[in-house]
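Before anything else, here is the set of structures, which you'll find just below.
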Structure 1
Amino acid sequence: MNTNTTYRALLVAIIHSLDLINKLLKHHHRRVAVVAKHLAEGCGLEVAEMKNLVVAASLHDLGALTVHERDQLIQLDVENPEPHEILGAAMLEGLPYFEEVADIIKHHHLRFDSASKLDPKLANLCLLLHLADRFDVLTMNEDLTKVNFNVIYEKLQALGGVVFSKAHLEVMKIVAQKEVFWLDLEHLTMVNLLNDVLDEEVNIPVTLSLLEQFATVLSKVIDYRSEFTATHSQGVSAVAEALGRLMGLDEDICSKLKIAGLLHDLGKVGVATELIERNGSLTVDEFAEVKSHTYFTYAILHGIPGLKEISMWAASHHERQDGKGYPFKLSHEQMTLPMTIVSYADVFTALTEDRPYRKGMPIEEVMKKMDQLFQWCEYPEIRETLKQNAIPLNVVRESAQHHSFGHYQNVKNLIK
């Protein structure tokens, strides 16, 4: 992959973007990460422990997917945190250098009276993250220049020795006396915070292979949000890559098509899950919100060096060459062959895959439907390749989604 992008830069850009765009968690991850950093410094944690704690804080509620879950999480003492803890950790499975981070996320609502069930070092990090998280919940939507820390502290202290560590509460009291704590909470950006704590071991060049690993993890962040889309990105990815190979495109392009397929719906992190799962009509405003996912995909990926091409392929899967698509209203001259392949792969996968409210359509019906939907397409070679290979492409799609669904079911079984 011909790019100067590093894995560290990729992580920073993605985590920063997810925190900004996700409407359920907007800025919550950044604030919790800032508090966690100050607590870690106050406790004298080693550099590696601080890194893992801050990165875990930056992603800790990744598994909280719905408005209902968000409403539960803004309570001081969450009654049933395990589902979103387990799901968040599972989403990060396979991400290089993040094994310890996933362990912290898996237990980030650990109570002090249950801490003995974990390794002491892990338990200490989980308890610190829990305290940082609840501190932010108590200051959420407050003017930080007017927050009465004593009132906040009394609420936390009331749970000392049961939910929170009394020693950690003492550290919180000390760090909160420093002006820099409150100024960082208000102004320190996620980018600067992560750049401060991420060490050099993740500052490695991004290869297509590493990017595919990373994209596979991100596809879980998208797909696991809903049973409606539990394996959709994997299907689109497999079909896009296979279609590219059948058309004789070179290896690099086919690999990038695979990655674009994995990332094409990344922007749905900015759309309410309730709308994604809606089996019925949407209002004009609701449909506009759903359509915005293509823009968010572009916004998350486009600024990362070396991903400009893939970001356009991924974000343009609802474009049409007659200029009636979205979000860019591209013309035929602007819409490339790879962009169109991802569009075909997305629709083919959506029509053939099973959804909770319907079975996948038979191939004959799928092809008729696609002829109608892609009348605008001025790349007849894509249509012909798809027609001639629809059955084997569907086998590729089924295989990829069956494998992915196995992982999804394992996670769901853990949550039950």
Structure 2
Amino acid sequence: MSTSYKKTHIGDHPLQAESLMMGYGYDPQLSEGSIKCPNFQTSTFVFKSAEQGKDFFNLVSGRRQLKEGEQAGLVYSRFNNPTVEIAENRIAIWDQAEDCIVTGSGMSAISTTLLTFSKPGDVVVYSEPIYGGTDTLINVVLKQMNILSVGYLSSDGNIGLERALTKAKALGPISVVMLETPDNPTNNLIDIAECKQLIDAVTASQESKPVLAIDNTMLGPIWQQPLSHGADLCLYSLTKYVGGHSDLIGGSCSGSKALISRIRKVRNSIGTTMDSNTAWLILRSLETLKIRMQAANDGAKKVVDFLQSHNKVSRIDYPGLLKADNPQYQIYQKQCHGAGSTFSFEVAGGEEGAFDVLNKLKLVKLAVSLGGTESLVQHPAAMTHSGVAKERRAEIGITDGLIRISIGIEDADDIIADLSQALA
């Protein structure tokens, strides 16, 4: 694609991300004048000559480096594809990153990243609670490969992280520190900048520095940008807010060109690449990302206000409720631009009480996932985090009465009416 369509300024005026989503990286004249980027639904690409094919393979495999201003030629859609590359470029803009890769799911982004930087004998440090799939990957799948893990409660802050790092160092080299902030589903916040400083201090004697990777699915990229606070990598389940319509599965990882190039080689080798049709849907979704997340954020505030005054709700895990005397409030003020629209609340009666509420909802859909245009509700202990041992769930605050809700873009008063009748 023409580099003239990668302009980020008009004269000295910098264009905002939401404006760049409408055309960055795409030249309509190369596609019959089509205003929208086509779906380049092809498995392979024709070379002009055998020599060109040889050169393109040398580039895509890393045997030759790109020259200044040069772009890698198209080879095969597991390696590169125009629609996929444009989606990667635009996600990188939101994350203020040098580069980005997209993958077939959020879990494939996480697994590809962890496999890139971890080898047998290494240790992964991670925060708890964390998404159930990530927990299983770290504690079951990677364990089979002799990649060890040490977890710590995000609510324990830097004290918990320092203990985990110290314990991990005694087991082997620390390869990756994998954090989710806010965590899923209890919305505890982690200070990314302080974590980076602590990791550097504790692992100063380690030959290879650990990579600090942040799962930014819950707030990003509108309400939080981890790379600007010192994270090395920013990961998403694009299935959630970025995709935003509950009609695709995808993941991404953004960071420096040096780190992303390493992850891209592993992705291309093990085949966790995103398909072009999903990338095309991502391009559609990126155009409305900001207005969707803003509408859901505004609706969530109103729903939280209602739940706060309800006598059957004993607890709400929502960053917007943090008070100035809470240490997490300072993190929220420094690191976040909004509270998001996914939060948890606890009702009386344990699982039976929570199920009773879930089964009575009419407008809000009972389904896992989050960040779609429709409001979704689920029971973490019995669903997304059911693979986590009950004792560990109790430690990390996932009780049997906890319900997680993702507020969509319906009218907030309608969502409140539905919750009111379900709680009655």
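Each value in this text was obtained by applying a stated rule to the coordinates, not by laboratory testing. None of the values given here were measured: they were computed from a predicted structure. Cβ atoms are built from the backbone, for glycine too; each structure is taken alone.
Quick check on the output: 2.3 is distance in nm of label points 7 Å out along Cα→Cβ at positions 49 and 153, derived from one of 1, 2. Which one produced it?
The read-out was computed on structure 1.
Starting from the value 72, 53, 41: which structure in 1, 2 was Cα extents along the principal axes in Å calculated from?
For Cα extents along the principal axes in Å, the value 72, 53, 41 is produced by structure 2.
Work out mean count of other Cβ atoms within 10 Å over residues 113-120 for each of structures 1, 2, then name the structure with the largest result.
2
Upon calculation of distance in nm of label points 7 Å out along Cα→Cβ at positions 265 and 281 from the atomic coordinates, which of the structures 1, 2 produces 2.4?
Working through the options, I get structure 1.
For mean count of other Cβ atoms within 10 Å over residues 33-40, the calculated result is 14.4, so let me know which of 1, 2 that is.
2
Of the structures labelled 1, 2, which one yields 22.9 when mean count of other Cβ atoms within 10 Å over residues 97-104 is computed from its coordinates?
2
One of 1, 2 was used to calculate helix-only ellipticity at 222 nm (-39500 (n - 2.57) for each DSSP H run of 4 or more, over all residues; to 500), giving -20000; which?
1
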